[in-house]
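Enquirer: Just below sit the structures, each encoded as structure tokens.
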Structure P
Amino acid sequence: MFRSSSFHTIDPKGRIIIPARFRDHIRAGGGEGVMISNMDGALYGYTLNEWFAIEKKILSAKTRHMRQFKRFFLGNACECSCDKQGRILIPPSLREYAGLEKEIVLVGVLDHFEIWSREEWDAENQLMEKEMENEEVREEIASLGL
């Protein structure tokens, strides 16, 4: 499972270091690389096994909105292999989508990890802090036993 956050930089070629604790999970998940796609202004990284399970779920999408989502999510996906230094190369189109320029954050979200620009990650955290003041949000979180 992917957990915790790591602060890194993306190099001028678009490579990012995958933390060792994430690489172990990636290898256990079916290979030496990940599938990366875009969502919510960030990039989502999945092990190959998890990605194949997602594709099976998405395959049954029949509504117009789900077909659009399928095009967006699968059409922008890219397989990224880890090199010997534990880096992956993020394609330019995905870097542009997520606004990845220098400082980035890798965030473990159990079944996947997310890659955010540091600026967007900080804004997302501030938004969540505000959202947690909302009673409905607090009740939903409390329903998890937290």
Structure Q
Amino acid sequence: MNTDKIFMYTDGGSRGNPGPAGAGVYICNEKKDAVRTAKLFLGKVTNNEAEYQAVILGLETLKKVFGKDKIKDLPVEIRMDSELICRQLKGEYQIKDDNLAKLFMKIWNARVADFHNLSFVHIPREENHEADKLANEAMDEGSNSQSGLF
């Protein structure tokens, strides 16, 4: 498996906002070979909370796949179609919602502790179909097949 750079596509969705929500993650290498996928039913949360939870799920998945030592220097480009969340994670937008601030801090702490080479990229929705599909599957299934985030 080529691990020069990893691309992690994330998406979160909520039906009702807040409503039943899901997170989806599609991880691939530079050759576009799938490395791992993950999905998680989140219960009743907002769309923005689901977007953050998708990033957290992705980081947790990366840690399981590559191990704590290897991820420290592994270049990971996180791609998402939520411009708001992407800009908040890049430090370009302020976070005014307390729930989002807590989720942001989980990601920030994970960056400091384990992920030293993360970047965030906003992509068009059309380029995020795999993660979107997984988030919708999680919402459809409505069951929590994974335990806890971080």
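Enquirer: Quick one: semi-axes √(5λ) of the Cα gyration tensor in Å, for residues 39-94 alone came out at 22, 16, 8 when computed from one of P, Q, so which one is it?
Expert: Of the structures listed, the value fits Q.
Enquirer: 24, 21, 16 is what came out when semi-axes √(5λ) of the Cα gyration tensor in Å was calculated for one structure; which of P, Q is it?
Expert: Matching structure: P.
Enquirer: To continue, here is another question. Which one of P, Q has Cα extents along the principal axes in Å, for residues 7-70 alone, as calculated from the coordinates, equal to 39, 27, 18?
Expert: P
Enquirer: Hey, mean count of other Cβ atoms within 10 Å over residues 79-86 derived from one of P, Q reads 20.8; which structure?
Expert: Clearly, the read-out refers to Q.
Enquirer: If distance in nm of label points 7 Å out along Cα→Cβ at positions 31 and 127 is calculated from each of P, Q, which structure is the one that comes out at 3.1?
Expert: P
Laboratory data are not the source of any read-out in this text; all were calculated from the coordinates shown. Everything numeric here is computed off the predicted structure, so don't read it as measured data. Cβ atoms are built from the backbone, for glycine too; each structure is taken alone.
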